[in-house]
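Each reported figure results from applying straightforward, stated rules to the coordinates on display, with no laboratory input. In this text the structure is predicted, and so the values were computed from the model without any measurement. Cβ atoms are built from the backbone, for glycine too; each structure is taken alone.
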Structure I
Amino acid sequence: MTWLDWSIIAVYFGIIAGIALWCSRHLKNTADYFLAGRNAGFFLIGASIFSSNIGSEHVVGLAGQGATTGLAMAHWELHAWVLVLLAYFFVPFYYKSGVFTMPEYLERRFSPKARWILSIVSLVAYVFTKVSVTVYAGALVFSALLPDTFGSPEAAFWVGAFLTVILTGIYTIVGGMRAVMYTEAPQAILMILGACFISFYGLSMLGGWGELVAMAKPHAEQFALWRPLSDPGFPWLGVLIASPIIGVWYWCTDQYIVQRTLAAKNLTQARRGALLGGLFKVTPVLIFLVPGLIGWALNEKGLIHIPMKVLADGSSVVNGDMVFPTLVTSLLPTGIRGLIVACLLAALMSSLASLFNSSATLFTVDVYEKLKPGRTSEHYVFIGRIATAVVVGLGILWIPVMKSVSEGGLYQYLQSVQGYMAPPICAVFVLGLFWKRINAHGAVWGLGAGFVLGMAKLAIQTFFGAEAGKIHDPSWLAAIGDFNFLYATGVLLVLSSAIIIAASFLTQPPSEEKTKGLTYSTVANDPEVKASWDTTNTVLACVVLGLVACMYLYFSFWLS
């Protein structure tokens, strides 16, 4: 890192600080702090959705997955089509209801108990998955790019973790949701630009796209988009089952993403912003997974040297989480390297800022305000800032655990945990939205039982299984532990749905007042909803779906 690199990074931080200070002067109430005053346009919403999604765990983790498992995880990154579902089906209900959070929507549709369950589970999940994974990935980058700047790679790891979390926490606390969204718009462009530089320099050193394809063909089984049913990690049927479940939960029901659409100035802008987010979402396969493949090819040729890691059985494999940092240090010239580091910081800070603000919103609106109603807006904003600081601290405390639980790669760890959380939430929202007969009893029993079953599977697979270092007896627990997480996601969805339906039909149906305006059949013909889906939105939706189809067609046969 030279003075030019550091200057670029300093300018980046200066811009972020300026935006945060400007936004802090426009905070008047809870709508300003948690939903940016409900005045955001579609570009701000779309860029914010993309930036919130693409954290350092994507930049680092996806490149690592590209180098080790090829395009196996691409299905999760081609979820742009799910954002069309968000825009068309889900956004009208959320926006018209005027809610701040997804649990608040569940209370209106079902009951306060359903709201409490989702609020607590979401807060815990944010700390132990998204916050910790994002911080850990960013800290890995610091230890790789600046190994001697702070005395040792280990010191650089902790300096990076604390520095980025504290700085991000400060501007989120000061500027609220408005600061988060206004900084995420340029960060989205910066991330795409930075990743494109990596691909350009990598392909230039390798000899072009044709050389990459030629090198990957002999390893088609390792790098293919679709894997045979015998594949232990990503069988094609498991991918087809789990990927849409996680996609609908994440993009259509998670506070972290949906909160951006609730900040729109009107329903048309909210739906268009979701579609623009889908357009951005088409790019990660090309700008993050493909650089990972390039890194693998360069390492195979001996042009760069990616660190190895030793597995529990004694074998050595490429350390996937070090692929992207190695590409940065090995390929990029002075100045561009600083831009890429700024890109990584942008990814880390945008995701963290979104997580901090979403967590603060959930706690303040769904927990604190329920316990302490009737306080002033200023008081709730203050509590939101305190909640943000607490989440920052809890995320840091969980970082040391990440080294032991992410052996299979950061991104795969994140998807497996989310695969056990998503099914009950996905089932409750989809059934509740499209089936008026589903009632509060069904929602509460489905959420509660689904979460217990999902966490039981996660706990069992952590300790039991056939792998070295795990408990082998009793054999039935080991079998559950080894049961593929993709199939387990599908089983959990079926069980959660069955419980929701059974409990609903064993009790009284909800009244008409309870479902009016909160189910699809009650608002499908609403004039405002119809008017908000205009020609521009239709064209955007078709473009997104067409691009996803083209990506699937190409990468399904690119190694054949």
Structure II
Amino acid sequence: MALTNQEIADIFNNIADMLEIQGENRFKFLSYRRAGETLGELPRDLQAYVDDGTLTDIPGIGKAISDKIKELLETDKLEFYEKLRAQVPESILQIKGINGVGPKKAKLFWNELNITTVESLQTAASEGKLRELPGMGAKSEQKIIESIQALSRNRGRTPIGNAKQAADTILAELVALPQVEEAMIAGSIRRGKTTIGDVDILAVSDDAEPIMAHFVGMGRVERILGQGPTKSSIELRTGLQVDLRVLPRERFGTALQYFTGSKDHNVRIREIALNKGYSLNEHALRPIDDAGNMLDESHYVYCGTEEDVYEKIGLPWIAPELREDQGEIEAAIAGKLPNLITAEDILSDLHMHTTWSDGTLSIREMAEAARERGKTHIVITDHSKRNIVANGLDGERLLQQQAEVRAVNEEMGDDFHVLHGVEMDILEDGDMDLSDDILAQLDFVVASLHFGLTQDRALITKRLLNALNNPHVDCIGHMTGRLIGTRPSADVDFDAVFEAALETDTVLEINANPARLDLDAQYARRAHQLGIKLAINTDAHSIKMMDMLPYGILTARRAWAEPENVINTWAFDRFYAWIQSRA
């Protein structure tokens, strides 16, 4: 079985780390790291790019990288990588990821003490062997011990739902302080990434000391990683690291732009700034004279807002969700940035559950909660019978439910509409869980995979294609079935599914639950580019879950989605006419 995009991306990331540990030329290892990041975000299989001859059209993929990708696809191995693995123990890469240990120290520990694993590093540190090495000391050694302990508590990245909830709580505390003029979350949370490494918060104030004291003294703090006059870092009890920077108003824009990232986007922005005669960092735009010399601080240009930063270098402001160096710079230069969807655009929720299956509220309660949140219409889509654990409905119960849906719809008045549907299982053998006779009586049908998610690509794809080609299926829900951090995505042939979705005019869902966010942004963007209709649904089983919508919007914005192509933005009359035309 051919290597996946992510598996190949991981190999290139490992190559970058190994070259860095060896002290290789910076541009060489960065080229592999950039390739790894790019490959992990691609919406199509790498083999498809090879087949149509567009592999080198991918940003950062030149001939050398392209040849290595082809070798991996053809043989599942890469001779260059195997040679590196013989030179650099792969376990050292885990050491490099520990806070306080970079490539130079990883190489030092390896050369001086033959440390090649986290376990051997922990042993050496606990025995006091690290402090005697050049550039080390007792404090550095203790920091490494604490970082290894933190790693054991928090392996991997944190799902955005957990990280943002923690960040929002801290932000609310900071904003309530009298010294804080303004504060914002930056980093990958602001960009809407599905998982988060650590949290970055920026605050505006001329009096940082009491803010820092409050920050490091919060009850949820496990330990203080560092405390200074304008920057402090803490580790929460969950293992999540949070960094706070306090700065004056005039430097807030450059800092917010810098610490929002991504690194690739910021590299491009700094290149554009240089062409305009500025060296840009998190503090200011620093003018450079004709001889290439940086002028003194009296000439610095400070930016209180991000808009100022982009304006000074000749660009319109670029939304954080787009800042991945995936074409947003070119779109900005050409004046073709997308009109991104917002929460205010969303008029409906087309996937939700009630007490008829595994929801916690009645049909009417869900309808009232949706109306309170500004919606004009919803579809009740309880589970079908295959989902026994969720008390799924067979055809008879489904039609009994329909009578209640129609009654609630009448009671809600003319300004709010409740439609009847189902979330129907696509069975393991590819059949639909309900008969066409039943499906024909419903307003809107969501078809989803819940079982058999580890089946091979051919069977998973066949099941999805069967659903897409069923004339009664209007939407595919959470297509890959993933649960972020706990359950991997099903192996789907996205090209085949997208082709069928476009041909049958079937909607693909971005599930707003932060544990799912499925479709992921790169696949949703590909679907959007092809003209496939998208839906952003909460899949709510309770009122609280209705408030997960912003996560779906973040993902849609990362997919460059505009309101017109997301059917939740359509007024009820338009939506109803469309589903009637499909009947």
Structure III
Amino acid sequence: MLFLSALPRFCYSESEILLESEPMSEEMLLFQEIPSVYSASKYEQKVTEAPSSVSIITIDEIKKYGYRTFAEILNSVRGFHVTYDRMYSYLGVRGFGIPGDYNTRVLVLIDGHRISDNIFNQSMLGTEFPLDIDLIDRVEIVRGPGSSLYGSNAFFAVINVITRNGRDMKGLETSGDAGSHETYKGRFSYGNRFQNGLEMLLSGSYYDSEGHDRLFFKEYDHPETNHGIAKDLDSDQFKSLFSKLQYRDFTLEGVFHAREKDVPTAAWGTVFNEDLPSTDDTAFVDLKFDHTYENQLNVLARVSYNYYHYTGDYPYTWGAPYPDIVYNSDCATGQWLLGEVQLTKTLLDNHKGTIGIEGQYNLQQNMLNYDHIPGGKNLDGKWNSQYWAVYLQDDYAITNHLTLNAGVRFDYYETFGDTINPRAALIYNPFEKSTFKVVYGSAFRAPNVFELYYKLSNSQKANPDLKPEMIDTYELVYEQYLGKYYRGTVVGFYNHIEDLIAIKTDTTDGLLVFDNIDAANTKGIELEMEGKWPGGHEGRISYTFQETEDKATGKILVN
């Protein structure tokens, strides 16, 4: 790939700004050596004090390793693996990545804003990810259950993408890519911080790729299916807009992303070597207030409007009296409001308490499916729903070297009722750069609208009685900084999952239906060594052993 930087730009890190304004304290210098993370506890803390095993991918690493999509970033992370079916990218975590899971068991955030839609609860990762990766400042990966703070979908991990600020650009910035398969990408951005305190970042991106002109699928290697060759059916395009306005304690952020992908795999029994266009449109506007008062009380409040639309057109062979090919259209549209208020304060010198409330009101949850023939409507469903939650957390410094982080969250959903999910971590720092963590937590994944209500005549029926999936996780973490340049991590984990939602065939009527039918156990160990040396050189190597088995049969799960 070719990268063009057409205009000069100047970037200033937060540490450089601090150096210009005042001498750095010992604590600030320590934070330079030991990174800080926000997403583990919803406030800044050293990764050695976070109640989980954390990885951070910075803008510098994204540039050095040449990652081109968000999926490529995650594929480089310890214990994660990404698969791609030429439509979407799918994330597996610690041995669990069952087919048909639209990334519903990880929670992906952009600047703390949940990006999963309200129909499929899908988190987009590849070219469908709604943010240009050139706008990422860092990615925080917090492993383990996060439902005690974040609620549904924080099942295996919470991934928070922190965006760049206007001050990082100091003017106009542009980039471009060109590659094989007639692949082109361009981005124009402007960012600055003005003397009146206003800070802004505006950016637009466009991507277009013809993809592979010939793809071979051995399952279709027959004369009537073009000998298994899908021709000119792999194109991929997107356009995206991003804006971020900051003034004093307020941040207004907006995202729009529209992606169209041709699917060459003849998915869902469609006609091979025929065009299967699929579109996903995502947008949100998020307003956040974040202020720390003189008494060290921090107040965070946010509200957002969110939109999602999906359309797919799929060719099928019906036979007489219909044409050779009849198209089926599948559509989904969602609109929803999200709101949250959180208070954080240090109490009695050794407690840091957090209390928060959160809610989501789904204005629109529509699904439509119809065949392009008279009387061909299969589904025309319109729903709305809501949930609300309250959460508590306390970070208790028992001694100078021992900390207990504990929290719990109560969620109430219109669809299935309530669930309570705790998390507790005992963190021991015998030395400044040695850390031991013992972590327990539970998490849940609420059944989504697609699983609850999707139905097709004569093939699939709805199941509005689905229960949430549940997981209990146990972790032992050892983190060690070795000298100036190395960091080693050893993690042992065990997960027990109940009420997994999967599709099955109902023996009473032969129809497909989603149901709580599975349970699984996962155990494993992760080893990682990171190195950063003078001159900007760095590297990391990791090994993960993981085993996930079906509890009922004892068989290893696929993928």
For this session: Assuming 4.5 is distance in nm of label points 7 Å out along Cα→Cβ at positions 193 and 241 as calculated from a single structure, say which of I, II, III it is.
Result: I
For this session: Of the structures I, II, III, report the one carrying the highest value of distance in nm of label points 7 Å out along Cα→Cβ at positions 89 and 433.
Result: II
Exercise. Given that helix-only ellipticity at 222 nm (-39500 (n - 2.57) for each DSSP H run of 4 or more, over all residues; to 500), derived from a single structure, equals -1500, which label among I, II, III identifies that structure?
Worked result: III
Seminar exercise, completed: Output 0.10 (FRET efficiency 1/(1 + (r/R0)^6) of positions 233 and 273 (r between Cβ atoms, R0 = 25 Å, to 0.05), calculated) maps, among I, II, III, to structure I
